[in-house]
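There are structures below to look over.
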Structure P
Amino acid sequence: MRIDGRENEQLREIEIQLDYLDYPAGSCLFKLGKTVVLCAVSIENRVPPFLVGKGQGWLTAEYSLLPASTKERTQREANTGRLTGRTQEIRRFIGRALRPIFDLSVVGERTFIIDCDVLQADGGTRTAAVNGAFLALYSAVKKLWSNKEFSQFPILDFVGAISAGIVQGEVLLDLCYEEDSNAEVDTNLVMTGREKIIEFGATAEKIPMTKQELDKLLEVARAGIKQIIEIEKKVVSG
């Protein structure tokens, strides 16, 4: 059994509160075990300069760890005057995860900004952020669609993300912080509801992996995302 009593291929408990906030176009509080991420969508009626006049929209994401989200206080990046490399990389990761399933050609010259704030971190914050961001985006788009803002529904498919890794020789799904910090191999998978891969990153932190281990990690993560997407479908249909 694992640190928190789970089986090797078992997800942490997922809790979702859709439209958690009143003011954003859409929002979601996404809990993955002890990891808690609040995602909110804002919509601006403009696009970046490189898209002006092209009749299409844009989607971007922001990500931050709140100071008390970790065991040792995390300094606010606003106080340092710059973003860390990790923050910039995760912002790009979230944007890359969502743009392939979002038809920017039908939303007009609008920018969808998704703020992902980690309230509590216990591993898997970037994958939890993708899942929460997708649900917040779906909620925002659903409201615009009901007001006939689009000629067709712009979300092309569901999307889910999860981590997997090898810890002490065992392939594990959905690593908590302690497992992640001791992993020999760490991976993150982003996949659509039709099981098409958007992103799959695998890094041997300590020991090089075999192809068989890589295949196993991908399969375990794929099965985990299928479960996540089933939960997402129930949430947005409720």
Structure Q
Amino acid sequence: MNDILIVEDDKTIAMGIEYALTREGFPTQVCYDFHSAKEKILNGSFLLIILDVNLPDGNGFELCKLIRKLGDTPVIFLTVNDDEVNIVMGLDLGADDYITKPFRLRELISRVNSVLRRYGRQSEVNKEIMIGNIRINPAEAKVYKNNQPIILTALEYKLLLTLTRSKGQVLSRQQILEEIWDVGGDFVNDNTLTVYIKRLREKIEDDPRKPKLILTVRGLGYKAGD
């Protein structure tokens, strides 16, 4: 799995981290407590896990121990505990980095990329995406139809990437708007989203009037593929 798991009980902080990571192209999942995080860790695999130490029903150090028993998933601790004892304890448990609050989101993104480079896993996020006869190369931000390059605007590309990275899942219009907002300084609202969906279909669909790649789910939103 290429998702990054965020374990943070402060919903405002968690939302900010999720938003920043998603804009960088990292799919994310969020847990706000120890037990829901433990269940996800036991039943799934993740590209990287960001762990808060102090959780309402447990301790991030215990989750780190569990993660290390299960494998080598990279771990970054995120906490207000900036004393040396806690930092050393986290690193001794096998954490790859330790960031103290308050922090800047750009710093967190930089640390995430640094850890993934050390593990050689950044390429997993940039691997090509196929949907029908469309091939997307995120590493180069290029899109091909029948192996021929097609030109998309920055917003069209971001829209396509947002939908295809959640292939088969229905995304609400609000979810999509949050992902493509302010790309290249452009203003996007609900009405213009409809226009961009139409433009994108005209470029990637064989028959834009009968789309097969970007489907409208009435009353819910859109999804890529079946």
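A value of 21 was derived for relative contact order in percent (Cα under 8 Å, 6 or more apart); which structure in P, Q was it taken from?
Answer by label: P.
Have a look at P, Q and say which one yields 2.0 for distance in nm of label points 7 Å out along Cα→Cβ at positions 43 and 67, as calculated.
Checking each candidate, the match is Q.
Could you figure out which one of P, Q the value -12500 for helix-only ellipticity at 222 nm (-39500 (n - 2.57) for each DSSP H run of 4 or more, over all residues; to 500) was computed from?
Clearly, the read-out refers to Q.
Comparing distance in nm of label points 7 Å out along Cα→Cβ at positions 27 and 155 across P, Q, which is largest?
Values: P: 1.8; Q: 2.6.
Largest value of distance in nm of label points 7 Å out along Cα→Cβ at positions 27 and 155: Q.
Just so you know, all these numbers are worked out from the coordinates, no wet-lab data involved. Just so we're clear, the structure is a prediction, and the values are computed from it rather than from any experiment. Cβ atoms are built from the backbone, for glycine too; each structure is taken alone.
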